[in-house]
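Scrolling down, you'll hit the structures one after another.
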Structure P
Amino acid sequence: MNADPGLPQQPLFPPPTRRGLLLVVSAPSGAGKTSLVTALTAQLPDIRCSISHTTRTRRPGEVDGVHYHFIDSARFEQMVTAGAFLEHATVFDHHYGTTRAEVEAHWAAGRDVILEIDWQGARQVRASHPSTRSLFILPPSLTELQSRLSRRPGSSDREVARRMRDAVAEMQHHAEYDFILVNDDFQTALEGFAAIVRAERLTVERQLPRLSAHLADLLGAG
């Protein structure tokens, strides 16, 4: 095949580099986001949920470095000043943040990364990483959401009422996301979640690095 001398010559195949998928998942408290993420990461290989830093108090059963990196407010502010966070936000009077180092470590190991963050953090991540994909999870109804929040151990009527107000405010940002799921039936929602990840892994952008040699082999004879 002769190249057209009038056209700028571009390499037929890009260099085999791969930057993992960055998937933001947001939902109002009680919509089942964490349960879905936990189930998905157990089901699909090479995808992990990033562990956030937080200033909130550790709850019974939580392990530092597994559920969150628990730090005090002074340390959190130092990290903000140092530019350590990819995103950070204040939720329910506590600070939360995802470090750049956490995400880069997963990518270096060849893994895709899920960020469980709110709409504030999602905006920050999309601004710095435009290729980020995002999913918003909705509860089946406000009645069911209130029921779920009320069943949480130690939840007071005042706290449930506050979380319901915050849930409505959070859900107003649903249109900023690429995908949306209603967590009515857990298994159905999980299947939809997995389908999103599998589809994103099959995009041309993500497949080319892996298939570069194969495509060269297939098309080289032409």
Structure Q
Amino acid sequence: METLTQTTVEFDLAEKPVRELNQELHNPTATNYKVLNPRGEHSVAVGINDPIEVEIEGDVGYYCAGMHQHGTVTVNGMAGPGVAENMMSGTVHIKGHASQSAGATAHGGLLIIEGNASTRCGISLKGGDIVVKGNMGSKSAFMAQAGRIVVCGDAGEDIGDSIFEARLYIRGEVASLGADCVRKEMREEHREELVQLLKDAGMEEEANDEAYVDSFTRYGSARTLYNF
């Protein structure tokens, strides 16, 4: 990668198409980008593969920050379905709510959702981490294979259906658990893991509050649907 200029480039989607933005982000010339007037456009900032920072000022549509690696994408608004789908590394931060299938199939990296996450959050998760500071919808963590999901609020129905080795930390009420997903013991190693995830998500005060940390319950696989 060529040396990038330490500057912020503004990109106005009211004047230029998303394709042109993504082409720039695939071969960046600067370290920081500010995207104006996203107006719910789809596929904004997909395929980033460099340690750059992208700040999006407004709501985005489908598949924002999909296939993300190395960089940081911040959405100062809401995100449509499939945000951070198949992300590999880096950070995606949604300041508002996220629609269905947030973080689906993510292999790595951290997805932070300040608001609520809709249905099917973290389905088929393969190693990424997701921290939802609000509530999480039904059918989330379906067939989640690896990685961690933290929910600071409540969770919907059929959570963790057919889960493999992903770990779920949920603070609030769970409407119902899916097939093979059970409540599990919170050992010290899990507590330390949860504390670090909260810190990574910017929740330093909560992470240092023992009562807050102790209010979470861990869920995972009963391991009855597959053989080792």
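Since every read-out is calculated from the coordinates, none of them should be taken as a lab result. As the structure is a computational prediction, the values presented were derived from the model and not from experiment. Cβ atoms are built from the backbone, for glycine too; each structure is taken alone.
Ranked by relative contact order in percent (Cα under 8 Å, 6 or more apart), structures P, Q are led by P, which has the greatest value. For distance in nm of label points 7 Å out along Cα→Cβ at positions 41 and 193, the highest value in the series P, Q is held by structure Q. Structures compared: P, Q; top value of Kirkwood radius over Cα pairs in Å, i.e. the largest, recorded for P. When you work out mean count of other Cβ atoms within 10 Å over residues 153-160 for each of the structures P, Q, which one comes out largest? Going through P, Q one by one, mean count of other Cβ atoms within 10 Å over residues 153-160 is largest in Q. Each of P, Q could give helix-only ellipticity at 222 nm (-39500 (n - 2.57) for each DSSP H run of 4 or more, over all residues; to 500), but the derived value -13000 comes from P.
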